[in-house]
Structure P
């Protein structure tokens, strides 16, 4: 009864809020069909840079543990990128659907899903590891992720690279690094950091609202079948890859949280990237592919998370 009660608390505290906010976005999209473009632009160019800067300057990690965790996160991500790329070739996906499959396989939702689940399961250690994973993942998504989406949409390597350098998220990382390197003491309760934190916090519910609005514009019949390879990689393969990486790189104090985060559903950020940089094409778009994969893996993650928690 204790295990069942604990798992019910995880679902109620982490999964249901995500589903509820996305459902609100779905209802808004279904009833009003709003233009998501301006909302997405505000998220990419204002709210996300604030989130990255705030997370970096307030991160509690340092030293050898942080380096080993970053190494494990990079190894896991690139292993899943390779598996996603091979799978996309095997199933014949092209264009933005190929980039959607690759990014869906490689990037778990370690922000609005992983942080609350890890905190409930492993306390402050779990939360700190999840926050560090968010930092590494944001850097990769807003550099390599933008390049993959732009290149797959036919922009070519030079244009894709240009888009990476035009995004403000990278400059937020540089600014945060300079702040830490120079030893600038930012008061967490001061007006500046409180303002930046408020902007960053606003990005997470907007991500989920965007997800719901995109789902309202998705044909579920064909999309559900089409995204099956990405869903299988995320729910059936990624937890085992995460466990293998953790066994190779991490110690017993950090490995359980890492495996749990690797088993999280598809991240919402690739949806934002496909909306902003995916371009136009016939049939199922990369954004619709990603939003469907996010929805299916959020639902499917409940038994997967239960199994991972039981294992670790």
Structure Q
């Protein structure tokens, strides 16, 4: 009975590793997180030990794969990452390889959907203003708004976009969405479904815009000056996809010159956000440090998905969330 050698490339709990081992008696799990860290720091002995392990590795599970993985892991067949976005893994070398790549798309829908609603509510209720007034010990009443009757534009109707649409309908909002390849002209909880070339219409009609796209060569700087100028001056844009999807220089200009009312960003072109970035000082921008996908049971959900995939792998079935390396998702 051949052994299936799996390396864990993220510091998961012993319980999560036990669950992986329990999938099949053939499974052998090795935690390489410490060796990979020391290897990255230039530890020669750690590199030798890691080379020996990777030479027999068939599957990698985790977020941070070892450096120069492919030439070191010649038996590698599959990488299961613990993120939805996979742009960081898609080097030309990896695209040319036969190694399969899967992600955990789907487990982020609830936390990120809630995060988008939080941003919309903060803008509608002027929560940042309340924070500022509290710091100044100032009491000044102000008018607020409601989400009911407003239009939200969802750019990218994947699992996260669908959850944003569902929650928005609960607030009795109108939902417009774009999807790369609309199989139908309608979608659940969506009032108007558009192809990608309907982006400008979506932007022009929306009071709130949620960017829910992966980063690909087609989506890089998809939102620039012309797109931001197409929006209403009272509208807000929120990005929970990847920072590079919005041209940050154009966004700074849009916020400074009031082309739009505000922006909510959880992702940035460079992370951590550089201290010199103008984004820090914009009063009409809500910031969070790439945490929108967080949830208490993230490890459990990711591991359960990996184990379902591992069973399918052993049975020779098509894997869940198999990434098209050319499309980038």
Structure R
């Protein structure tokens, strides 16, 4: 029932998002456009600019947040984030390579979006290979931290070697934005709901793994195989999102925790609710980013970081308080 109510709120906000931007569109104008479509300029604003942007925000937010819920369940830690598996840093590194090399060295065949997606999957694969040798969650976590550090240092080196124009492109992409949303990007992002559904199918296994690795094995759930499946699915979902919009900070950390605080920790509820709430929050952040300084647009990643950063500090304080009580 609560998920249905959340879905209704998301639908209402999705329609409302079509009204906000540098050009004013009233609800009356929108209804007239839907019935008659007799204004080419208004039609371009609503159907070619804002609607793809709205859909992309919902899809990317859903993928990142559902992945965050799965990663937190797998690591059994509410402070875990999809960035731990290296996908965001790897995507940023390959995007920077594409920008600095001006699409040469074969990367021009797949473009900046394709380069970022390949980079995200490649770094996640390296994390799995390196982390899998230790066989434990701690090893995967340490491998993710190390790979993230290496990838981000590579981004820093490329930024240092880049021209002013290239540096601006790298920085703007790293901050995250839905400004370049098109129907083609929406079409590519339609793979995200499929991946989210596959993550949802792992809900029972995620519930079992929270009991511990040995208990999960006794209940017929292989924690090693589950980790490979979860990390792979999350890498695809987050990789697509990051490739299309850039890095959206803290969304995968904040949203699942909010869902657990309000709806409980059952992953059959956490995963779909995180997808809906994540899409809604990214949509709201995007509307604010394009209206607060209109006609100038603020990168949406800045807003998510401004909200996620303080909330992350709050989580740490609550975690420390809980340990002191124990």
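Coordinate-derived values only; no laboratory data. Here the structure is a predicted model, which means the values were calculated and not measured. Cβ atoms are built from the backbone, for glycine too; each structure is taken alone.
To which of P, Q, R does the computed value 38, 32, 20 (Cα extents along the principal axes in Å, for residues 170-265 alone) belong?
Derived from Q, not from the others.
18.5 is what came out when mean projected area of the Cα convex hull in nm² was calculated for one structure; which of P, Q, R is it?
Here the read-out was taken from R.
For the read-out mean count of other Cβ atoms within 10 Å over residues 90-97, a value of 17.1 was computed from one structure; give its label from P, Q, R.
Source structure: P.
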